[in-house]
Structure I
Amino acid sequence: MWHSDVCHGAAILVQGKSRPVRIHGILDDASRYILALAAHHTEREIDMLGLMISAVRKHGPPDALYLDNGSTYRGQTLSLACARMGTALIHAKPYDAPARGKMERFWRSLREGCLDFVGSLSSLHDLNVRLWAWVDEHYHRAPHGGLLGATPQSVYETTPRPVDAFDESLLRKALTIQARRRVRRDSTLPMDGSDWETDLHFLAGKLVTVYRCLVEPNEPPWIEHEGRTHVLHLVNPKANAHRPRSSSCLDVAHPARKPVHFDPPKALLDKTLGRKPTRGTGEES
């Protein structure tokens, strides 16, 4: 079972601007071994997923993932990825601080042994190399009271684990999400806060399924059509402005109908004179 949590560190100055520090960590329950640790400026689900990906690549997927109830750990993508990997996703009870005691004890050790002595830094890289050095050179090698004097590294390395066939292709499958989107008249569609463009212009106005793999955050999304994969690319506003628009999808939900001729004064006159107008044209019969 793995624990994961976020520690709020002191802000750092990056190019003269104060930026927050959020340290994401994953800890093995049995050995207290740190499987992954990284400092970010944000506390988002995508940050946690990146940390989990690096841990799974090196150690394989866990049987269970134990988290708190923060929004970072309540996303649908994380829940779906755990289900695909066969990992039980467990959330601690709200306001139950002792339930997160192992992770909180590590954060205390990190503050007392590292964060209180890093001084003034100007980048996340400078902070991360200090965190990793402290974990590898001190924490993993120091006797741990909860392990009866054994070190986290020795306990983790001597614990037998079953051979796991989990590979990169299964990891990509677990972290691939999909969403339904309607292609606009200019062959663009929204995904994850950005506008993407497809070269299949005949799909304008149609609903398509868009796929995206979060293993590599910079990898573009794609759509599948007639058994082939078509990668999307970010919209170039200048080039897209000169691209012809599709005229076949002016209103997909409500297709254009023939306008109905209606002339109220003429209708009253026809009624008075007893004339019957021709349907749809208003001409006298």
Structure II
Amino acid sequence: MDNNYTTNPKDIKFHVANYLRGIKTSLKGKAVIDVPAGSGVTSQLLLDSGAKVLAFDLFPEYFKLKDISCERADITQGIPAADAAADMLMCQEGIEHFSDQLQVFKEFNRVLKVGGDLVITTPSYSNLAAKFSYMMFESETNSQMPPNEINDVWMDDQSVSSEIYHGHIFLIGLQKLRVLARLSGFKVKEIRYVRLSRGSLLLFPLFYPLILLRSWLTYYKQLRKLPNLPTAKKKEVYKEQLLINIKPKHLLDKHTFIIFEKEKDVADVSFKLDEIIKPFHQHT
């Protein structure tokens, strides 16, 4: 498939292509789900790596590959694939369009094997420029209106599907991605740097000292709470969140590129902590 996007460093497809080339040998013979598959750029890269590709999209009419069939799927309602069918799942520029993101993560978990990778890319909602834009007008960038029914209904064709394809209404940052993943049986494996956000760089000298100070103060304050909970457990969770919040590359990155690893099935996920959760009969 001829696509100039994979040669343009400003496009996320360029960085996804580089990532897939870097793990090409490990993809051979592996089952990989590409959802939403779009026009098929990523599916082609996976196919070229020797992977067995399962492509799904809400609007498969836009899928251009002839060697792979793309099946219609509303991800929030489920992926038409068997349990543990895939070794990897690619969700490129999709999570920000899904209304029920926790359900989507659980569905990703269902179709992935334990130890499988979930690769997600999405516009950064964690860089300084995005944070500033949200503070000013709850918008994605300074040049955009906040999400609305004019700009953020990208597809509403009842002749093709009864579902509406939303725009960036459900943008999500690194912290929320992390917690949704944890609740769904995943752990953070890698957060890859994509490219510099110039707007974030301009804001960095002004805001970073405050972010650094406030983040560390909050971290130590939280460690002193829940005294019955082991400090090691609190550090395990809070330290990961702290580092996500203060690492300059996360605050300056134009795009989010995060890889999760499936640790367990959703049915086996439990975060019950007897130290802080009382049984119902004790709530008197």
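Only the coordinates and a few stated rules stand behind these numbers; no lab work does. Because the structure is a prediction, the values reported are computed rather than measured. Cβ atoms are built from the backbone, for glycine too; each structure is taken alone.
Things worth noting here:
- Taking relative contact order in percent (Cα under 8 Å, 6 or more apart) as the measure, the highest value among I, II is held by II.
- Ranked by Rg/Rh (Cα atoms, Kirkwood Rh), structures I, II are topped by I, which has the highest value.
- Which entry (I, II) yields the derived value 151 for volume of the Cα convex hull per residue in Å³, for residues 52-147 alone: I
- Taking distance in nm of label points 7 Å out along Cα→Cβ at positions 84 and 236 as the criterion, the top-ranked structure out of I, II is I, with the highest value.
- Entry that produces -8500 once helix-only ellipticity at 222 nm (-39500 (n - 2.57) for each DSSP H run of 4 or more, over all residues; to 500) is calculated, selected from I, II: I
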